[in-house]
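Pasting the structures in now, so scroll down.
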Structure I
Amino acid sequence: MSPKACPAHSPTLYTAGPGWLDAAITAVVSGGGVVYAPTAIDNGTVQLAPTTSAATVKLDYVNNRLPLKAVLFPQTETLLSYKKSGGGGVQVAVADPPPAEILVLGCRPCDAAAMQLLDTVFQWDYDDVPYQRRRGNTTLVSFACAKPGPYCFCGAVGGSPADERGSDVLATLNADGSAVLKSVTERGGQFVQRLGAAVKPATSPAAPQQAAPGPEPVDLERVRAWLDNNFASDLWGEVALRCLGCGVCTYLCPTCHCFDIVDEAAWNHGERRRNWDSCAFRMFTVHTSGHNPRPNQTARWRQRVMHKFKYFPQRFGHTGCVGCGRCAEKCKAGQNLLDILRRISQENAS
C-alpha cells in the first residue's frame, strides 16, 4: 500500500507479552520478508540491521546511528545496469525489486515522523519509484522513548518521545520485554492481528510514557518570521565559522533527502547509481559554467536552516526537523542546531 493511500483508522490498544518480538519477527521472516531492528555493532553503537531473532534486538538505547531513512532511501543504490553486447547492442537491466515485506521493529518516534516528511517529498511532483516500492511494503513499529538522550530535542520542534506520526504501531515497552501496542494505522492494526496469541486487546488505557523532560519548545513561528527578514544577517557568517563542511549533519539527518545520480562504467558495462548528497558540500551547487550560487560555507549554512524552517514549511506545511539531535551529537565542531534556533527566536523577540 502506498503511503499516500492509507485509509483512516481508529487506533486500538493491545497488551503484548514478552514473546511478542519473536512473534513479530517470525511472522515476517517466515513469509520471506526482512526485519530491521536496533542491533548493537561497533563497540556498542546501535544500528538498524537485518535480524531473525529477538535476542539481537536492543531495547534500551537512545537512537540508532544512521537514521531510518537509510533502510528505505539507501545511501547508495543501483537504479539500472547496462552491458554492451555483440553487434553494438546494449542490454539494460533494472534493479532487483525490494523484499515482498519489510518490518522496521524498534525505530524511534522521531525517525518514524521523519519518514512521513520523506513520503511527502518523494511523491510531491513525481512518484519516486524505488522509494515508493520499498515504502509501500514497509511496516513501521516504533519504540516510545523512556530516556531521551542529552542531544534529543523532539519536544522543542513539535514532537514528543511518544510521537505517533509516521508509525504504524507505537510500542510502549516494559522492563520484562512486554509492551502496550497502539495500532496507529490500518496497516499497523493488520500487523498486530498477525501476532496471534502474543497479543490481546487492552482492557484499560495505557499508562502514559514517562520520559525525562526535554528542552523547552522553540517558537517556530518566531523563527520563520526572523528568517523572512534576515537573509543577509551577520549570524550566518558567525555560525559558518565553526562549520567544517564535512556533511555529517546531513548524512545523519533523518529528513535530509538530497541525492546525486552518477554512471559508474567500465569499458563494456556499468551501473547508474543514486547516492546521498549534501548541501554542506561546495560541489553541491556548482554549475557547469563554474558559477556557484552558494560559494561559501556562510551561504550553505543559511540554506540548511532556511530549508528546514522556512522553505519546507512553506511548501509542505511541516517543519523539516524532528529533533533527533544526531547533527549536534556527531558534529566535530560542536555546532548545535537547537542553540541556533534559540538564538534566532530570542533575536526576533528583542
Structure II
Amino acid sequence: MPLFKIVVSLFVTMLISAVITPFVRRLAFVLGAVDKPNARRVNKKPMPTMGGLAIFLAFSFATFVLLRPQFDTHMLFSLFLAESIIIITGMIDDIKELSPKQKLAGLLIAALVVYFLAGVRMTSINIGSWNFNLGWLSLPVTIIWILGITNAVNLIDGLDGLATGVSIIALTTMGIIGFFFLTVSEVGTPIMIFTLVAALIGFLPHNFHPARIFLGDTGSLFIGFMLSVLSLQGLKNVTFITLIIPVIILGVPITDTLFAIIRRKLSHVPIMQADKHHLHHRLMQMGLSHRQTVMVIYGIALIFAMIALLYPLSSTWGNILMTIGVLFGLELFVELIGLLGPNRTPMLLAIRKLVRKMTKEDPQQNKNAKN
C-alpha cells in the first residue's frame, strides 16, 4: 500500500474517532456509565465514561476497512476477538462495577486468546549474543506482561487526558522504533501502532482538561492491553534485552504501579486497596494544578521516550550504563516527590550524610583559624 494512502487512512481514523466520541458520550449517559464524584475522584460533577469505545470503533474500522491489506487475516481476527473481550469487560465495569477478580478473569481470557490464537508471545530474552529460550515459561511470562501493563495504564488514568496522552507518547515511540528496526514483512505492526495513535489523538480533545468524557475502564483497559500486545509484537527483535525498551517506553505507568505496590506492602495494606498517593496525586498535593500535573507527566513520558530511542543506537555497555543512570534518576525523583511516603527516602538520606561528611570542617583547620 502506498505511503500516501496510509497517511490519509490515519488522518481519517483520527477524524472518525473525534466525530463518534460525542455519540459515545450520549450512549454512556443512556447506559448509566457515569463516574460520580467521591473522595478519590478529581471530577466535581458526574462524568460520562466508556470513552474507550470510540477509540476501539475508530481503530477497528481503520484496521478492517481502511488498512486491511497491511495485516495478516488470522492475526487481525484473533486480535479483534481479544480486543472485544477487553471492551466488553470494560463496558460492564463502567456500567456496573465489577470485582477485581471478575475484571482479572476478563483480562486473562483476552491474554490467552492473544497467546494461543494470535500467536503473540514472549519466547526468549536476548542479552547481546546470548539468547535464553523461555520454553514453557513463555506462557506465564507473556500473561504476566499483558496483565501488568494493562493494569498499569488503568492505574494512571486518574486525571483528564493523562492516560490518553502518555499512551500516545509511548505508542509513537514504539512505532518509530518498529518502523526503523523491524523487517519489511513486519511493517504491519508499526502501522497498527500508528493507527491506534491516530484514534487516540482524535479522542484527546474530548478528554483533555476540562474533559467532557472519560476513558473509563473501557478505554484504559483497551489501551493498556494494546500497549502490552503491540510491545511484544513490535519490539521483540530490536532490544538488547528483550524487555528493556518496552519497559523504558512505558516508564510512567510501570513506575507508578511498581511503587504503589511497594508503598502498600510497606504500609501493610492490601495491594489492591486504592489510595491517593499515585504520581498524579503527589504532584497535585505539591501545589500543581490539574493541567500542570498532566503536562509534567507528559514531560516525564517524553524523557522516557527519548531514552528509549537511544537504546537501539547504543552499545551493550552504553545501554547498561544508561539503564543504571535511569534507575538512579528515577529513585531520586520518586523520593523527592514522596511517592513511597515522606519518611521513606533512603537515597536522599545517604546523599545528605555524604554531603555533611564532605563539608564538615577539619578540626585542625578550626584550630588554626582561631590562632
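Here helix-only ellipticity at 222 nm (-39500 (n - 2.57) for each DSSP H run of 4 or more, over all residues; to 500) was derived from just one of the structures I, II, and that gives -22500; the source is II.
Here distance in nm of label points 7 Å out along Cα→Cβ at positions 249 and 265 was calculated and came to 3.7; which of the structures I, II was it taken from? The read-out comes from structure I. Where does the value 21.9 come from, among I, II, when mean count of other Cβ atoms within 10 Å over residues 65-72 is the thing being computed? Matching structure: I.
Of structures I, II, which gives 143 when volume of the Cα convex hull per residue in Å³, for residues 81-160 alone is computed from the coordinates?
Source structure for this number: I.
Here the criterion is mean projected area of the Cα convex hull in nm², and among I, II the highest value is seen for II.
Bear in mind that the values in this text are calculations on the coordinates, not laboratory data. Quantities reported herein were computed from a predicted structural model and do not represent experimental measurements. Cβ atoms are built from the backbone, for glycine too; each structure is taken alone.
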